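These are the structures in question, set out in turn.
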Structure I
Amino acid sequence: MRSSTREFDTELLRNGRVVTLGAVTYRGRTVLQPGPDRFAPLRRWAQDLADQLGGPVTWRASADGEVVEEQTVHPAARTVEEGPGPAC
């Protein structure tokens with residue numbers, strides 16, 4: 001791990017529970033680089049899941065037992081051409 005990076009405990013939540021799809025549980029440790037877009041990977045992962053699940057998903061990053069950053073994202077609006085989302 002580079003000295004400018006930091007490791008966080010991370011999780012993606014839906015309805016207050018960690019998301020599990022198939023064999024994948026969205027909880028673990030993630031190394032992120034400093035800067036204004038530090039949490040962009042978590043936002044993207046949460047957005048992808050929100051779009052797939054059709055409901056809000058919250059991402060959370062913690063360090064030393066304290067929540068450092070947290071945000072809830074909602075599914076992107078679909079156009080008529082796109083049609084309904086994928087079946088889960």
Structure II
Amino acid sequence: MPVRAFQRITRRLILFSGWTWVAAGSLVGFEALDVVFGAFALAPELLPLVILCLALAWLFRRRLRRAWSRMRARIRLSRLSRSR
């Protein structure tokens with residue numbers, strides 16, 4: 001594997017790992033994230049899975065909100081066009 005391709009892959013993995021930490025922290029709050037870390041003192045091998053699940057939940061919530069706002073906008077637009 002060429003060096004540039006390897007560097008590109010490692011950079012994307014590092015960015016992804018940073019995104020999961022920020023997403024998980026913004027979902028439960030950074031104070032609650034500290035509690036999550038404390039709870040996993042006995043089973044630290046499960047911590048990456050929990051962080052990934054929290055990040056995916058944040059992403060799902062974000063996309064669900066976006067879809068909901070788009071649907072509301074379409075309903076308002078259709079009501080507005082019918083009233084004319």
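None of the figures in this text is laboratory data; all of them are computed from the coordinates on show. On a predicted model such as this, the values are computed, not experimentally measured, just so you know. Cβ atoms are built from the backbone, for glycine too; each structure is taken alone.
Structure data summary
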read-out	value
Parent structure of the calculated result 10.9, given that mean count of other Cβ atoms within 10 Å over residues 12-19 is the read-out and I, II the choices	II
Which entry (I, II) yields the derived value 27 for relative contact order in percent (Cα under 8 Å, 6 or more apart)	I
Which of I, II yields 2.7 [distance in nm of label points 7 Å out along Cα→Cβ at positions 20 and 44, calculated]	I
Highest-scoring label, criterion being distance in nm of label points 7 Å out along Cα→Cβ at positions 4 and 68, among I, II	II
Rg/Rh (Cα atoms, Kirkwood Rh) - structure with the largest value, from I, II	II
Identity of the structure behind -5000 (criterion: helix-only ellipticity at 222 nm (-39500 (n - 2.57) for each DSSP H run of 4 or more, over all residues; to 500), calculated), options I, II	I
